[in-house]
1. Comparing distance in nm of label points 7 Å out along Cα→Cβ at positions 16 and 240 across structures P, Q, which is largest?
2. Among the shown structures P, Q, from which was the value -12500 of helix-only ellipticity at 222 nm (-39500 (n - 2.57) for each DSSP H run of 4 or more, over all residues; to 500) calculated?
3. Here semi-axes √(5λ) of the Cα gyration tensor in Å, for residues 72-119 alone has been calculated and equals 23, 14, 6, so which of P, Q was it run on?
4. Given a value of 21, 18, 10 for semi-axes √(5λ) of the Cα gyration tensor in Å, for residues 152-231 alone, point me to the structure among P, Q it was derived from.
5. Which of P, Q yields 1.25 for Cα Rg over 2.2 N^0.38 Å, for residues 80-167 alone, as computed?
6. Who wins on distance in nm of label points 7 Å out along Cα→Cβ at positions 56 and 104 among P, Q, i.e. which is largest?
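Here, each number is a calculation from the coordinates, and none is a lab measurement. Small disclaimer: the values here were computed from a predicted structure and weren't measured. Cβ atoms are built from the backbone, for glycine too; each structure is taken alone.
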Structure P
Amino acid sequence: MSPAIALTIGGSDSGGGAGIQADLKTFLALQVHGCSAITCVTAQNTLGVQRVDALPPEAIAAQVGAVLSDLPVGAIKTGMLLNRPLIEATAAALSGVALPTLIDPVMVSRAGSVLLEPDAVDAYRALLLPMADLITPNLQEVRLLSGLVLATQADVEHAAERLLALGPGAVLIKGGGQPQWRGCDYLLQRSADGVWLRSAAVDTPHSHGSGCTLGAAITAWRARGLPLLGAVQAAKTYVEGGLRASLAIGAGQGPLCHWHPLLNSHG
């Protein structure tokens, strides 16, 4: 077999619901071989994050270099980078890499937890966003990157235009986590008019990792050759299925079910 291959660069979630673990589970569910470069190690569970330890920037460069020097990677995703040195190391490692690259600017969780050191926002703007094929900020991250208040659909569309001006090829603003936007995402590409993508709102408290999973699913479909719009649409369908089969595990917010495509065939 010669499967499609995708690389994820991000943080480890010891609870298994988000981060590198969610990405690799998603790649597997979508029949893509997953490679990884770990930037941070978190101690967390369904109740929250207790500790974060960043790896040395040199470790990021070594992991990415090892993968790209040997394996025919088809698409790349970045997640939690935590601080400026990690952002700088990731940007340097990806410099000159001509592959579909999804930058998920992990700064603030949907629940409001800050996941990025303050001086790193400018580094995201200057170094990573311009090399992205697609960026996938949530609404709170959009506010940090654009400086705009998002109250209406017109505000979201304006913010997407402002973010597109920072250099990425496309912007997907994720509406999940806010009741009035649930199931609604806005995609703006340089080569096309903006489009609102809507899916059914799934009423579940167990949605941990859904943002990471959406980005990973887009990356997997891009590695398999889908164009950007088709990859986003297919990824939204995958995430909706995972939320419908979400896992009520632990004492807090459980994750969506990454293996839900197997349920129909194996029960």
Structure Q
Amino acid sequence: MGTLDGKVALITGAGQGIGQGIAFALAKEGASIAVLGRTERKLVDTCAELVKLGVRAEPITCDVSKLDALEPAVAKTVDLFGGVDILVNNANSSALGSLLDIDLAAVELAFNTGPLAALHLMRACHPHMKARGGGSIINMVTSAAVRWDVSGYGAYAASKEAMRSFSRTAASEWGPDGIRVNAVAPHAMSPGLKWWTENRPEEAAEFVKTIPLGRIGECEEDIGRAVVFLCGPDARYLTGATIPLDGGQARWS
């Protein structure tokens, strides 16, 4: 028996990286998974691996930057699985660069795929979670806003801080409905971070030196397993929090 038997999880960006790691971890605890992302082949391949774990998994092709496609994606999840208990807002585009030089179109995309997409999905899932007696929402954020030097990360950090604000607000407003909402700020070996470590090894090595645990996290073992805890019964009194899964690097007040 898994701690999440009978639960249905909708995970964005679940075809690779952190989203995929979370999907594997939740599936190993018995959750059925709606695997949402842009690239159908990655979704189908991920679902095939999830099915091997003995759970139901369905691919849902959706670009989270297309805000009008998000409510239909939730409706499809409910139609396929009968409801939704867990929402993980993981997919998000980055916008990096100084405030004077950054491409404003990239900033707009970061906000569309981050806080605005998260809000759309949270609102769409709310009535279904409420009808099932509650649920758990996890919004993936970042420690960039509390870096020692935020230069070059301002727009990215701002989009993620907006997600933190939505998380805290939803936790306050939806607590009476039995819906818990938490944010997670991870470091993990996603495809983007793997590319960075392989192509800028010296810079990556200096980055790792700032992590007290001395390594970058694993998508499933370090991030996914923590999300299992947050979605499970042992965390039933935890809501409105930001959980730093970064090996102790960032200083959160």
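1. Q
2. Q
3. Values: P: 23, 14, 6; Q: 32, 9, 6.
Among P, Q, the structure yielding 23, 14, 6 for semi-axes √(5λ) of the Cα gyration tensor in Å, for residues 72-119 alone is P.
4. Numbers: P: 21, 18, 10; Q: 30, 16, 10.
It traces back to P.
5. Computing Cα Rg over 2.2 N^0.38 Å, for residues 80-167 alone on every structure in P, Q gives 1.25 only for Q.
6. Values: P: 2.8; Q: 4.7.
With respect to distance in nm of label points 7 Å out along Cα→Cβ at positions 56 and 104, the highest-scoring structure among P, Q is Q.
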